[in-house]
Structure P
Amino acid sequence: MNTRLFAALFWLSCAGLLTAQEAAPATATLVSVQKIWNKGNHNAFTDLIRFQNLFYCCFRESAAHVGGDGVIRIVSSFDAKTWASVAEIKSPGVDLRDPKLSVTKDQRLICFMGGSIYKGTTLMGRQPRVATSTDGRNWSPPEKSLSEGDWLWQVTWVDSEKKFYGTVYNTHPTTAGPKEETEWTLKLYSSLDGKIWQLNAPWDIKGRPNEATVRVLPDGKMLALVRREAPGNNGGMIGSSSPPYRDWTWSQLKVPLGGPNFIVLPDGKIIAGSRGFGKTPGAHMVLFNMTATSLTPILELPSGGDCSYPGMVYNDGTLYVSYYSSNEGKASVYIAEVKVQ
């Protein structure tokens, strides 16, 4: 091979392995946004995935933000514009919440969700659930996983490890509840099948850590984006770790987060989504440029009030973001198409 051609190909291949710190800052432009579901009284807590050449969006449908028997609605689309309901996952007497979608190693769609038991609006107990499907339409009954009091927030498949990694928080780690304790625990777990989980690393984070997403960069490093809720100490956190993801380095953010998620794009850019506070007053669904130590807001999506909890898919050069918002009345589910440069 020509020496100059070899060198050019080498550096092009290296460009695809940019880390969070090396990637150029991203900019984002809103192409379109549409409301795709508002049939429930309260429609919220979304996730988004591509499976068998279709988009699948999941979310909780219930009477209100808290309490009641929430069901998980699954809607599907071939073009992210026309959506139809294809499934409903429910468990009588249980409020199913915070659904997250992934794909198993044997190519089944898997939905992770929390199962809460309420007496009115008082939480009496909760434990994660999991259901699977081969076609996105027919789902197994939700099965319990982990332990009572745990909340499995977000799950990601790491192909190099052939494992799922998920973050689990507990608001009453020493008393078993039901009253929330002063400090909460947040831990990283791993699983071969998404049902049986093993502790990978406890995270030494103070300030009531809870909702957290982990993703793996092309170089194998794992990043974590964490919400905290302690009064006066509620700035988010970003963590980083190398395999086997047991030792973590943490950076504290100045901004609070809600429903944090992020995606690593093919060019190395990292886009995060969360409830945030942008150019206009109040809470909004905000996209951020993310590095291993920082978040910088780059786009505020049409939203307000009770909002956030995005799902994110990058397909054919477009970033698709599912989220919910109450800025047009009751909480409804939206899909935004975003161009990132």
Structure Q
Amino acid sequence: MNMRKMLAVLLAAATLTAVFTGCSRQPQDKELVKVTVSEVTHSIFYAPMYAAIHNGYFEDAGIELELVNAGGADKVMTALLTDAADIGFAGPEAVIYVYAQGKEDYPKVFAQLTACDGSFLVGRQPVEDFDWQSLKGSTILPGRKGGIPYMTLEYCLNQNGMEVGKDVFFDDSIAFNAMTGAFIAGTGDYVTVFEPGATDLEMQGKGYILASIGEEGGRVPYTTYFANQQFLTENSGLVQRFTDAIHRGQQFVVNSDAHTVAQAIAPSFADTDIAVIETVVQRYKDIGAFSENGIMLKEDFDRLCAILENAGELNSKVKFEDIVDNSFVQKAIG
């Protein structure tokens, strides 16, 4: 073969290589699909989701995630039902309430992120050996009536032989996002706070963590992802990719130490010291707050329903399969 023919062959081979290499890059260069998620609040409690964001799992799934802080489960549901959000991220009780109203295209839960209440009871003075009985006669800021933080706290008090309105008093007149500020200003004797807010109060010397509501209340499907059934049907592939990304975030948190997780999610908490983030992540790991795989268990759902019934917010039985669709998570695991 002469030099001219050899150069022609090499050029052709190089061209083919470039074509095939270009084809292999195309999926990575595809435009990301925007998905808007309305989140109930912003907390280290949701570490697996923030890990999925900053580790690039959503981008790997072809998703551009937009998080909007709604400041309460009721506002999350409003955003979902008015098409201001594609996916709601809050307690499943929000779905149960809509279901109970008889709405035809009520939302369904398709993944679970947290497995117990993530709030902590904060008081004005430090207590070495906290006893729930010491709350008798006090006023607590519990959040919105009908919200899962409110009801889980009430459940914990009832389990310890106390009745709200008789032994302990709730001030539920303050909006969820304003409770910490109201407590600092002098309202109430105790307040329930998510992290990093609870640790921030301690560092400021304006409050002290006394107990974990989640540890006392037991396992419940506390924070979940849900969407309208029409959206789940028409965008099943997108929902599956979203669930895959969340599952990867959950596995990362389960299999990593608190320091590694803290480093990963730090960009979502730019105003919080990395040492605080690490402390909080470890605290949540210690109480089993993070769902390991996103599957909602029926027995946990039943405990949630018992909490709703205990609070007088649920008057009829709700079928697990009417509210929950585990198929997306099962595929992510499998």
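Quick note: the coordinates plus some simple rules give every number you see, no bench work behind them. Everything quoted here is computed from the prediction, not taken from an experiment. Cβ atoms are built from the backbone, for glycine too; each structure is taken alone.
Determine which structure produced the value 17 for relative contact order in percent (Cα under 8 Å, 6 or more apart), calculated from the coordinates; the candidates are P, Q. Corresponding structure: P. If mean count of other Cβ atoms within 10 Å over residues 214-221 is computed to be 16.8, which of P, Q is the source? Value 16.8 for mean count of other Cβ atoms within 10 Å over residues 214-221 corresponds to P out of P, Q. Of the structures labelled P, Q, which one yields 21.4 when Kirkwood radius over Cα pairs in Å is computed from its coordinates? Working through the options, I get structure Q.
A value of 2.9 for distance in nm of label points 7 Å out along Cα→Cβ at positions 70 and 318, calculated from one of P, Q, originates in structure P.
If helix-only ellipticity at 222 nm (-39500 (n - 2.57) for each DSSP H run of 4 or more, over all residues; to 500) is computed to be -1000, which of P, Q is the source?
This value belongs to structure P.
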